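These are the structures in question, set out in turn.
What follows draws every value from the coordinates through simple rules; no lab data is involved. Computed from a prediction, not measured in an experiment: that's the story for all the values here. Cβ atoms are built from the backbone, for glycine too; each structure is taken alone.
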Structure 1
Amino acid sequence: MRLAAAAAIAGLTLVGTAVVPAQADTASIKVTGIKLKPIVTYNAGQNFIGGTIGLDWDEDVDIYDVEADVKVNGKTVATSVPLAPNGFNYNRSWGAGTVQLTNVKVTGTDANTGDFTDLPVATPANSVQVRHAVDPNSIIKYKRVGKKLTFKATVRYISATGKLISVGKATIQYKKAGKWKKLKTLKLNSAGFAKYKIYLKKKRSYRLVVVGTNVFQSASTGPSKKI
C-alpha cells in the first residue's frame, strides 16, 4: 500500500489519504481445488508433495507466482511457500502429521488494472498426511542353537531433526501355509531394541512388521530363510 504525497494545488495543501493500487478482481482468480498425495520424508531436506493445485483465471490476467502457508497439525510451520501446478516442496524439519495449505496468494498482472502482488485468494479445504521414514538400517537378527531361537530387533524412525527414535513396538510373524501369522509383538526400548527367544524344533520363515502411525510409515523386513 502506498500513501499519496501531499500535493500543492492553487496555493492549498491537500493532505494525501491512503490510495490502494489497482488490483485484479479476486473473483477473476480462483483456486479450483487442491488434491495432494501422502508422502514419507525420506530426504533430510526437501521432499516433494505431488498432486494437483488447480488455478483458474480470466484471460486478461497473467499469473507469475503462487504461494501459500503450510500448517502441520493445525500449526503454521512455514509461510509464503512456492506452489507449482503439480505440488510443492516440503521440508522434513516441518514435522509429520496432517498437512494443510492455507492463505494462498498470487502475484501477476491484469491487462485492465496493472500489476498485483500477494493477492489473497480463497483457499479450498485440503489436507494430506506426511510421515517420517523408518530408518533403512532397522533390522531383525535370528540365531538358532538347537531348539532355542533368539530374535534381536532394532527399529527406529528418522525424526524431523534427523534423530533416530524408537517406533515403540514391532511384530514378529512366521509363515504358515502361505500366510503370515503373528508370533510375538515386541516392546522396543528407547533405543528401538528388543530381544525375544522361543524353543521350537520346527524351522520356519520369519519377518518383522511395523504398523505405521500418523508420525512414521509402515514397514516390514523381507522374509528370512527357514531357520
Structure 2
Amino acid sequence: MQINIKFLNKFKNEEMLSCLKTYKFEDNTADNRKEEICKDKFYADYYNYDPFLGNNYFYAAEIYLTQKEYEKAFSYFGVALSLFKNPSDVKDEEIGLEKDFFSNKERTRLKILTAIVYLRLGEVDKFEKTLRESYYLANEFQLERELITYYILEAEYNYRIGNFKKSLEFSERAENALKSSPGLWYEVDEITINYIYSLRSANLVKVKNYNELPVNREKLYSAIFLDN
C-alpha cells in the first residue's frame, strides 16, 4: 500500500508540474489561479484519482489497525475520509449535475466508504447519518448491489452493538434482496453470500431461535450451489 500511495502522490505532483510548465495560460494569470486551472485539468483527465488513492490509504490504515499502530491508522483513516468525502474537488452544489465526474452508483459507493471510515474513527452519529444517505441514494437509483451492501453493514453494525433482532432483520433483507435479483448471483462472490448467512446464524443463536439454524444452513448451501 505504501508503494502505491507514494507512486500516486508522485504521479499527481509530476502532472501538476508539467501542466504549470507547458499549459498556455493567459497573460497576467495569478499563480494561485494557474494551480486551480491545472488541478481542474488533472481531475478532468483522472477523475477517479482521489477515490483510488483513498482506497489505498484506507487499506493501509486497516493494516496499521491490526498491527495496533493506532496513531498511524487514524491518521490514514483521516486522509481516506477527506478523499472519499470530496473527491476531485467537486463543489457540493455541483454534485449530481453535469460538472460532477461521478455517476450515481459511484456517488453511492463513496457514501458507503465514507460511512465505514466514520465508523472506524468512532464517529457513530456521522456513520449512521452517512449510511442512511447511502441507502436513500441506492434506493432512489435502484442500485441493487449497493442496497445489499447497505443491509450487510447495518446488520454487522447492529450485531456489534448488541441489537441482535435488528441485525437479524437486516441480514434477512440482504438475503431477500439477493433472492429477488437473480442477476446479482453473477456479481456477488461466495464469501459475501457466506457472510450474509453466517451473520444470520450468529443472530439466530443470540435470539435463541435454534430451530431456524438448520434451515439457514440449507439456504447457505443452496445459495452457494446456485452461485456456482
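Here mean count of other Cβ atoms within 10 Å over residues 105-112 has been calculated and equals 20.5, so which of 1, 2 was it run on? Working shown, then result.
On the way: 1: 16.6; 2: 20.5.
Answer for the origin of the read-out: 2.
Any idea which of 1, 2 comes out highest on Rg/Rh (Cα atoms, Kirkwood Rh), for residues 129-168 alone? Mind dumping the intermediate values first?
Details: 1: 1.19; 2: 1.03.
Biggest value here belongs to 1.
Distance in nm of label points 7 Å out along Cα→Cβ at positions 49 and 65 computed as 2.8: which structure among 1, 2? Don't skip to the end; give the middle numbers.
Values: 1: 2.1; 2: 2.8.
Label of the source structure: 2.
With FRET efficiency 1/(1 + (r/R0)^6) of positions 113 and 185 (r between Cβ atoms, R0 = 30 Å, to 0.05) derived from the coordinates and found to be 0.00, which of 1, 2 does the value describe?
On the way: 1: 0.00; 2: 0.80.
Among 1, 2, the structure yielding 0.00 for FRET efficiency 1/(1 + (r/R0)^6) of positions 113 and 185 (r between Cβ atoms, R0 = 30 Å, to 0.05) is 1.
With mean count of other Cβ atoms within 10 Å over residues 97-104 as the yardstick, tell me which of 1, 2 scores highest. Can you show the working numbers first?
Numbers: 1: 18.1; 2: 12.6.
Comparing 1, 2, the top value of mean count of other Cβ atoms within 10 Å over residues 97-104 belongs to 1.
With distance in nm of label points 7 Å out along Cα→Cβ at positions 145 and 177 as the yardstick, tell me which of 1, 2 scores highest.
Details: 1: 3.5; 2: 1.3.
When distance in nm of label points 7 Å out along Cα→Cβ at positions 145 and 177 is calculated for 1, 2, structure 1 comes out on top.
For structures 1, 2, which has the highest computed value of relative contact order in percent (Cα under 8 Å, 6 or more apart)?
Across 1, 2, relative contact order in percent (Cα under 8 Å, 6 or more apart) peaks for 1.
Where does the value 3.1 come from, among 1, 2, when distance in nm of label points 7 Å out along Cα→Cβ at positions 41 and 57 is the thing being computed?
Working: 1: 3.1; 2: 2.5.
Computing distance in nm of label points 7 Å out along Cα→Cβ at positions 41 and 57 on every structure in 1, 2 gives 3.1 only for 1.
Hey, semi-axes √(5λ) of the Cα gyration tensor in Å derived from one of 1, 2 reads 59, 17, 11; which structure? Provide the component values of the computation, followed by the final result.
Details: 1: 59, 17, 11; 2: 41, 19, 16.
Computed on structure 1.
Kindly point out which one of 1, 2 the value -25000 was derived from, the read-out being helix-only ellipticity at 222 nm (-39500 (n - 2.57) for each DSSP H run of 4 or more, over all residues; to 500). Before the final figure, lay out the partial values.
Numbers: 1: 0; 2: -25000.
For helix-only ellipticity at 222 nm (-39500 (n - 2.57) for each DSSP H run of 4 or more, over all residues; to 500), the value -25000 is produced by structure 2.
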